[in-house]
Structure 1
Amino acid sequence: MSKKWVIMLFVFAIATGLAGCSGEQESGGAQDSSGQVKENTEPVTLTLFINNAISDADMKIQLLDPLKKKYPYITVQPIQKDAKDNSLSALLAAGTPPDLFNYYVGAVGELIQADLLEDITPLAKKDKIDLARFQPVVLDSIKAASGKGELFGLPRLMNTVALYYNKDIFDKFGVPYPKDGMTWDQTIDLERKVARSDGGINYLGLEGDSIFRPGFTYSLSWIDPKTNKASINTDTWRKVMELNKAIYSVPGNIPDPPNLNANSLNRFVKTQNLAMLASVNNLAQIGPAGEAGLNWDMAQYPSYPDKMNIGGMVDVHIIGVTKTSKHKDAAMKVVETMTSDESQLAMVRQSAQASPLVNQDLEKQFGADAPLLKGKNLQAFFKSKAAPSPEFSIYFADARAVFTPIYTDYLLGKTDLNTMIRQGEDAINKKVADLSAK
C-alpha cells in the first residue's frame, strides 16, 4: 500500500471517530456494542412552572402516572404560580429558571421578555414527535404567539366555552332554560327575566369569566403586535364593548361588591345566585358543586348574528422547554408524555378537557369516565367552532392588566365609551413604552 493511501485511511478513521463522538453528544447517551444509542437514564429532577393552573388530579392523570411508567428516572417538581414566592420573576431573581412551563398561549410574552424561549422544532424532530398529530390551527396559534413563526411548545389542551346555567333559578321564576344556538341578544333577553331580588337575595342574570372573552369571537386583541400600540378604537371593538355594557345595564345585574367577572365562578358554584355563566371549561369546579346541590346544566356559548356558531378563539395551553434548561432531552420527554395519545385520552375521558390532537374519536369520549358529568349537555362545548387566534404582542398580558380597570369603569357606568377608549389607549401605550424602555 502506498504512503498516500495510508495517510488517507488514517484521516478517514479520525473523521469517523469524531463523527461518532458528535453523535453521542447530540443524542444525550452513549452507544452500545451494536452501535445503538443508549438512553441516558441517570435520575434527573425538572421544575415545571405552571402559570395557568393544572389541578393535582390532572397532573396525576396526564403526567405523573404515565411518566413514572415510561420514564421512571425523571422527576417533575411542579411550581404553581402565586402572587409572590412562586412568580416567574421570583424564580428568575433567585437564579432558578424553570426547565418547563405551562402557559396559556396569549401569555407567553412574559417568557419572551425574559428570553426563556426558543424554537423546539429541532428537539421535537430529534425525539421523533409527529407534529402532524396536532390540529394545524392549534400549532398556528402557538407560532403566531412567537411573532416569528417559531414553535415554543406543544399544545397540552384546548380550552372550550359554554353557557352554564342554574336550573333552580330558572325554575323559581318560571323561565325556560337556555338552549343551544342562542344569540347574545336572546341570552340577554333571558337575563332580564331572571335578574331580580327575591327573598333578600340578589339573583344575577348573566356574567362571563372575562370582560374580554366576547371579543375573542372576532379574534380581537387590544394591542397591535406589529406596532405594539393600542388597537381598541375600531368598529368591531365598539360593538363588543357595547354588548358587554348591555349585559351589565340590566337592572340588578351588578354584583356587590362590583368585581365584574372576578368572582363569577364563585357566584355560580358557591353562593349560587348567578343564573348564567358564559365561560371556559370549569367542569372541575362545577361538577363537584353539582354533587353538593347545584342543579346545573349547560348550553352552547352565545353567538353574534354575523358569527353564528363561532365561540371563543383558539385557546391553547402549551407545555414547553425553556432555552436555559440544562436537561432539555429529559424535559422533551415530559412534553412528549403530556401530549401522548395515552395521556390525552385519559385527560379527555376523566378530566373532560378538549384535546388538541387530530382525533375526532376523542370528542366522542369526552367525560366518559367522569360520573359527576353524566346526563349533562357536554356536547355544547363542540357546537361552536373556535375563531383563529390573533397574532399576540409580547405585551399582550401587560396591556390587558392596565386596560381592565378602565374598561370595568365603563361597564359600571362611571365613564362613557369614547372616554374609556381614549383612556385605554393612553394607558396601554404608556405601559408598553415603559416596558420597552427597560
Structure 2
Amino acid sequence: MHSFHYHQGNLLCEDVSLQALAKEHGTPLYVYSKATLVDHFTRLDQALAPLDHLICYAVKANSNLAVLGTLAKLGSGFDIVSAGELFRVIRAGGDPGRCTFAGVGKTAAEIRYALEQGIYCINAESAAELERINEVAGSLGLRAPVAVRVNPNVDAKTHAKITTGKSENKFGVDFEQIEALYAHIATLPNLRIRGVQMHIGSQLTSVEPFVEAVRKVAPLVAALHARHQLEFFSIGGGVGINYRQCLDSADAAWWEANAAAQHPLTLQAYADAVVPLLKPLGLRILCEPGRFMVGNAGALITEVLYEKSGKAKTFCIVDAGMNDLIRPTLYEGWHQIVPLAQSHEATRPCDVVGPICETGDYLAQDRALPPVKAGDFLAVLSAGAYGFSMASNYNTRPLPAEVLVDGNKASVVRQRQSLEDVLRGESLA
C-alpha cells in the first residue's frame, strides 16, 4: 500500500498536493505519508500475530524523529546501529528496553551508553566484541544482555552491496563457530545470554532465502535454547518493496499483467512460509524491517532546471542530486519518476541528472519520461528508505527539508539547512 496518487491531474500524498508543498517549501523536498507507515506496521504485526513477536524497526532506513515517533506510538521496537540512533529513538519517545543494538564496530563508549539506557539486547558480531562488552558491563557493575549474530552462509540473491548472510560478508559469526562461542559466553561474568540473531540481506523479493536461512538456523537455536534458556530469536529484516507504484488506471493495467514478475513476495507468503518454522521454537521472534516500513512511504520532489540534448543523450537536469539520493549511483537502485502534473504525452528516453560535479550524479538513466520544461516538478517515488538518511553536504549543498503528511495536513519535520547551518562548527585555523 502507498498513499501517492493522481487526482484531477495533480499528484497527491494522501490528500495533500505535492505541487503545493514544492512551491511552499522549495525543492529538493522529501515528503512522507503517515498513513503508509501505519498501514505497513499494522499489516506486518498482523501477519506475525500467531507468534510472540516484536517488530524492531531498522532506524538506519529513515531516522527522522517524526517517523520514529509515529512507529513508537504503534508499539514498535527499534533496531539501532549506533549510539546516535539510540539517542534519536529516545528523543522520539521510543523505549530503549525495546531496542536491539547491531553492527560490527561498536565502540566502548557506545556500548556503555546503550547499557546505561537499558538496551534490550546488544547483538554482538565477533568474539572480540563480546570481550569488550564484558569489560564495559563489568565497569558499570551490570550484566549485559547479549545475542550473537549468526552468519548462516545463505545467499539472499539480492544486490551484492546489500547481501549480509554469506561467509565472505563482514557481518556475524560463522555458523560452525556459534555453539562454542555461546559456551564461552556462559563463562563470562558480566554477560547474560538473551537470544540469537541473523539477517541475510535487504530487498528480498522471494521467500526462498528466508526459508532456507530459518530452516538452517532453527535447529541451532533450539539446541542453544536447551542449554542457555534463550528469550528470543531475531530473524532480521529484508522483505522487499515494489519500486514501481500504481498511480492511475494505466498503471493498474500494467500491474495486472506484470505484478507477479515484479514482486512475487507478499507479507502473506512471507508469514505462511516462516511462521510454521518458527512457532515450534517457543521463543519470542524479533523482526527488523526497515525498507519495507518506510520505502514506499516517501518521495523526493525535485524541480526541472534545464533540458539538454546532445549527440548521444537527452539530459533532464534537476535540482536534486546524488547527495540527496545516492541509491541510483551507489546500488544501481531504480526509482519510478513521474511528473507532479499528470501527462499523457508520448514519452522519450532521457537521463535524469543532478547538479553534482560527478559523472555518477544521476537519478535515472535512459528513462522514458514525457516532455518536461524548466520549472516543472518531478517526484522520485519509493524514496522513503535510504534517501535522506544517506544524504550528505557534498558540493556544500544544504540538506533538503522533510515533510510528514497526515490526511490533509502537512508538517515540516525537518527544516531545510541554510548555508550557515552547513558551515556551523567549522572555523579558520
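Every number in this text was worked out from the coordinates using simple rules, so none of it is lab data. What you see is a predicted model, and the numbers here were worked out from it, not measured in a lab. Cβ atoms are built from the backbone, for glycine too; each structure is taken alone.
For FRET efficiency 1/(1 + (r/R0)^6) of positions 57 and 313 (r between Cβ atoms, R0 = 25 Å, to 0.05), which structure out of 1, 2 has the highest calculated value?
Details: 1: 0.40; 2: 0.05.
Ranking 1, 2 on FRET efficiency 1/(1 + (r/R0)^6) of positions 57 and 313 (r between Cβ atoms, R0 = 25 Å, to 0.05), first place is 1.
Taking 1.00 as the value of Rg/Rh (Cα atoms, Kirkwood Rh), for residues 177-304 alone derived from one of the structures shown (1, 2), identify that structure.
Going label by label, the one that fits is 1.
Kindly point out which one of 1, 2 the value 20 was derived from, the read-out being relative contact order in percent (Cα under 8 Å, 6 or more apart).
Attributed to the structure labelled 2.
Going by distance in nm of label points 7 Å out along Cα→Cβ at positions 281 and 377, which of structures 1, 2 comes out largest?
Working: 1: 1.9; 2: 4.5.
Across 1, 2, distance in nm of label points 7 Å out along Cα→Cβ at positions 281 and 377 peaks for 2.
From 1, 2, which structure was helix-only ellipticity at 222 nm (-39500 (n - 2.57) for each DSSP H run of 4 or more, over all residues; to 500) = -11500 calculated on? Working shown, then result.
Numbers: 1: -11500; 2: -9000.
Answer by label: 1.
Given a computed value of 2.8 for distance in nm of label points 7 Å out along Cα→Cβ at positions 329 and 353, which structure among 1, 2 does it belong to?
Comparing all candidates, it corresponds to 1.
Rank structures 1, 2 by distance in nm of label points 7 Å out along Cα→Cβ at positions 193 and 417 and report only the one at the top, that is, the highest.
With respect to distance in nm of label points 7 Å out along Cα→Cβ at positions 193 and 417, the highest-scoring structure among 1, 2 is 2.
Given a value of 47, 26, 18 for semi-axes √(5λ) of the Cα gyration tensor in Å, point me to the structure among 1, 2 it was derived from.
Checking each candidate, the match is 1.
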